[in-house]
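The next part holds the structures, each set out as C-alpha cells.
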Structure 1
Amino acid sequence: MGGASASFFYLLLSLLWVQDAAATGLGSTRSDFPQEFVFGAGTSAYQYEGAVVEDGRSPSSWDTFTHAGKMPDKSTGDVAADGYHKYMEDVKRMYETDLEAYRFSISWSRLIPNGRGAVNPKGLKYYNNLIDELVNHGIQVHITLHHLDLPQILEDEYGGWLSPRIIEDFTAYADVCFREFGDRVAS
C-alpha cells in the first residue's frame, strides 16, 4: 500500500527537517513547546504491517474490502509499509528523530485469528517484540485496540459491529491485550 509507506516516509522527513531547522537556527525547537508536550506518531496495523498471510493472521474486513477492488487505486494492505518485517528499523528511525511516543493498532486478526479463542503465538510474539523495542529505545507505547480491521470471520458469522454479540468477543480480545501488553503501555 504505497500511501502508508509514503505517509510514514513524509512523517520521518518532516521530523528530520524540524531537527535540521533547529540545528541551523531556523524554525521551531523543542524549547518552543511546553515541557509536557509529547512528540509522537501513529500508524494502523492494516496500513503499516503488511504480511497479511504470514504467521497465522486471518483475513480482516479491510482485506475483504480492498481485495474487492474498492480502493480508487486498487491498493491493498498485503505489503503496506512492511512494518511486520521492518519494525526494528522503524523504531531505530523514531529514536534517531527524537520521537517520544508511538501509537499503533493491534491487528485483532493477527493476535486472535478466529476472532475469539486461541491466541496466535506468532502474533503475540510480534507485538511483544515491537513493544519491547519501543520501550528499550525510550519511546512511549500507546495502543489502539481497533482500527477498522475486524476479523472477517466475525463479520461473516454475525455481522460484526452491527451485532451485540461483538461485545463478548471484543471484551475477550481487549482482555488479552491488557494482560499481555498492559505492563508496557503508557497510561
Structure 2
Amino acid sequence: MGRAARRLLLRRRRHDRPAAPTMNRPLALALSTEPRVTLRAAEPRDLEDLRVWKNANRKSFFFQSEITPEMQKTWYASYLLRPEDFMFIVEHKGRKVGCMGFRLQKDGSADVYNIIVAPGGAGKGLMKAAMGLMCAHIASHHTKDIGCLVLKGNPAVTFYEHCGFKNVADAGDHIILKLEEGKA
C-alpha cells in the first residue's frame, strides 16, 4: 500500500498502565484505509496473549526458552521503563490479530521486532497493513533508518520482503534487513 493510500491517525487513549516518567509513546495508531487495522500500546491485559504467541513461535526468535507468566510480567515492568521501546497489539474489527514493536537504537535507527500473527490472523493482509502503518509512524516521527534482525531460516523473511525490507547483511546466525527508501 502506497503513501498516498495511507493516512496516519494518532489517537490518544487512556491506559490502565502507569506512564514511565519519560514516556513519549503513541497510545494508538489507526489506518483509515482498508484493511482497517489499529495498533495500540500493549497493556497488562495483553500479557498472556503476548506470552502464548511468543512461546508458540519461539524457534523463530533469538530468545527461545519457554516464557513463564512471571517472566512475562517482569519483561513488561522493564518495558514500561524504556521510553525508546514500543510494543503494539494489532487489532482488526476489535479483535487481536497479532503484535509488533520497535526500539529506537542509540545510533539513531529503529529496530522492528516481535512481529507475531495470532491464530486466525494470517493470510488477510492485516499484518502487512499494520507493518506499513508502524513503519510510516517510525519514519515520520523518529527515523527513516528502519531495520530488523531475523534468524536464518525464519519463514518471516518473506513477509518482511513483501513489506519492503531488503537483506543487507549476513551476520552469522541471522540476517540484517533494512526497509528500502520510500517504502514507509
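FYI, it's all coordinate maths here, none of it is from the lab. From a predicted model like this one, the values you see are computed outputs, not experimental measurements.
Once relative contact order in percent (Cα under 8 Å, 6 or more apart) is computed for every structure in 1, 2, the highest value turns out to be that of 1.
In this comparison of 1, 2, the computed figure 37, 37, 36 for Cα extents along the principal axes in Å is attributed to 2. Assign the value -15000, calculated as helix-only ellipticity at 222 nm (-39500 (n - 2.57) for each DSSP H run of 4 or more, over all residues; to 500), to the correct structure from 1, 2. Matching structure: 1.
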